[in-house]
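Participant: Listed below are the structures to be examined.
Where a number appears in this text, it was derived from the coordinates with a stated rule and is not lab data. Predicted model only: the values in this text are computed from it and were never measured. Cβ atoms are built from the backbone, for glycine too; each structure is taken alone.
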Structure I
Amino acid sequence: MTRPTIQLANLHDVFLNSSLQRQQMLRTPPIVDPSPNALLTADRWRYERTWLVFLYVLVECWRSTHMRETRAYVASVVTDARVEEILAEGEASGAIKSLRAVRDYMCHRDRREYWNAGRMAPAGNLEFNMRLHDEFSRVLLAAMRAAVAPA
């Protein structure tokens with residue numbers, strides 16, 4: 001199998017956008033005031049939503065027909081990849097639908113009301129979103145290392 005270096009780099013670049021937002025979220029103090037006003041004005045909440053926008057873009061990129069060969073390559077070099085398993089779990093639980101709702105809300109404000117369902121969609125999915133992000137991180141790093149290793 002040929003190494004899809006450019007496509008893999010493209011996928012990794014999408015991951016890095018998500019990762020930067022997650023890093024900022026984790027550096028921001030947690031939300032301790034449970035009032036809706038505190039949540040809706042907190043930087044951490046804003047960073048979480050931008051992280052999830054890019055995480056969903058990563059899911060879209062991963063699933064695209066354009067990345068078929070890249071996914072096959074990743075599967076050939078990272079035999080213990082759990083990305084598909086976690087995505088299936090997210091489909092069953094509604095977590096992937098919530099990611100899309102966040103992306104749609106954040107990126108299509110011209111067509112979304114302030115209280116669109118996407119505004120609060122991340123609530124309750126942090127553990128799933130972290131696991132999905134961490135698995136993409138592990139798998140893409142291993143695949144990138146394999147792609148640049150001497151033949």
Structure II
Amino acid sequence: MRPTIGEQLDGIQRLLAEIVAPEVRAPYPREILTGAIAALDALREALPKVPDFLRWDSDSTAAVLSIAMPLLDAGLAGEVRSALAEPPGDTLEGMEARQERLRALLSRSVPAILAERGEAYRAMIRLFQARAERFPFSITAPAPKNPARD
């Protein structure tokens with residue numbers, strides 16, 4: 001596919017940096033524009049890692065839900081069983097949809113997991129720690145400047 005998603009992101013970034021940025025004089029809008037350009041760069045760098053992360057996160061969340069299943073009420077356990085039986089998506093949209101569904105089910109399962117504080121709790125904590133370490137996209141924004149102090 002031409003242009004690739006990466007090439008499109010590069011093009012947008014270049015337009016903002018070379019055409020828009022020189023015209024922006026006010027400090028705060030310039031900071032926002034600089035942050036947007038940096039975000040496009042971070043997104044382009046992360047893009048190839050996203051499918052693997054989505055697969056890993058869905059599989060890991062499914063494992064926690066499997067452990068938690070005996071703790072859940074019948075209705076929620078049925079929803080979890082149904083979600084776990086679905087095949088993983090093979091498109092980015094399908095992978096995102098599966099991950100969102102499993103994460104929503106985990107969110108709804110948290111009260112039962114917290115009440116028991118057993119293996120499901122420990123697995124959930126490990127998942128959250130690993131997810132924070134593996135998340136492929138992060139942007140660090142500079143703190144807004146306070147004109148009164150600067």
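Participant: Among the shown structures I, II, from which was the value 60, 48, 23 of Cα extents along the principal axes in Å calculated? Let's see the in-between values first.
Facilitator: Working: I: 56, 30, 27; II: 60, 48, 23.
Only one of I, II returns 60, 48, 23 for Cα extents along the principal axes in Å, namely II.
Participant: Consider the structures I, II: one of them gives 3.2 for distance in nm of label points 7 Å out along Cα→Cβ at positions 47 and 71 as calculated from the coordinates. Say which.
Facilitator: On the way: I: 3.2; II: 4.0.
Only structure I yields this read-out.
Participant: Ranked by distance in nm of label points 7 Å out along Cα→Cβ at positions 79 and 103, which of I, II sits at the highest value?
Facilitator: Details: I: 3.2; II: 1.6.
The structure with the largest value is I.
Participant: Out of I, II, which structure matches 1.5 when distance in nm of label points 7 Å out along Cα→Cβ at positions 39 and 135 is calculated?
Facilitator: Values: I: 2.6; II: 1.5.
This figure was derived from II.
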